[in-house]
1. For distance in nm of label points 7 Å out along Cα→Cβ at positions 4 and 20, the calculated result is 3.1, so let me know which of 1, 2 that is.
2. If helix-only ellipticity at 222 nm (-39500 (n - 2.57) for each DSSP H run of 4 or more, over all residues; to 500) comes out at -18500 when worked out from the coordinates, which of 1, 2 was used?
3. Given a value of 31 for relative contact order in percent (Cα under 8 Å, 6 or more apart), calculated from one of 1, 2, which structure does it belong to?
4. Which one of 1, 2 has distance in nm of label points 7 Å out along Cα→Cβ at positions 52 and 68, as calculated from the coordinates, equal to 1.3?
Structure 1
Amino acid sequence: MPDATPALGLPYLLPNQAQKHITHNEALAVLDVVVQLVLRAYDQTVPPGTPDEGDSYGLASTPSGAWAGHGGEIASWQDGTW
């Protein structure tokens, strides 16, 4: 059995896994972003200076800063990090 769901990459809870709540919370955070996706902006290249919790941005093909290497993805600010 794989470690994550095929479509969204949500982590499965595995037998004998320690701290299952961490894996479950990670999956809830991903669902919170993708199920009701609202982008504050699209084609962004630079992270905003003071994002609000839950802010999501569609990234340009070559973003910089904390978003470098994640072109074409969605960045979401959760728990003080992207």
Structure 2
Amino acid sequence: MTQEVYLEHLRRAKSAVDIPILASLNGATKGGWIRFAREMEQAGADALELNTYALATNPKQTAAELEGQLLDLVKEVRAR
């Protein structure tokens, strides 16, 4: 499903029901996450599910550092 198709699906769902609409976001880049999260909110999403996937490929990176990156991403999405 393309982004535009998904956004249209959100718009239609929002206008069809009187319950909160939860949108699901899978992103690959920080900029993409933030942009598409904003577009889903504008389409009528009441909340976002952020599906994060961070592959630990750097053996020197600690679990705390990886968690910190994910938390920073959530903070940025929320702030915008």
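Every read-out reported here was derived from the displayed coordinates using simple, explicitly stated rules and does not represent laboratory data. Everything numeric in this text was worked out from a predicted model, so none of it was measured. Cβ atoms are built from the backbone, for glycine too; each structure is taken alone.
1. Computed on structure 2.
2. This figure was derived from 2.
3. 2
4. 2
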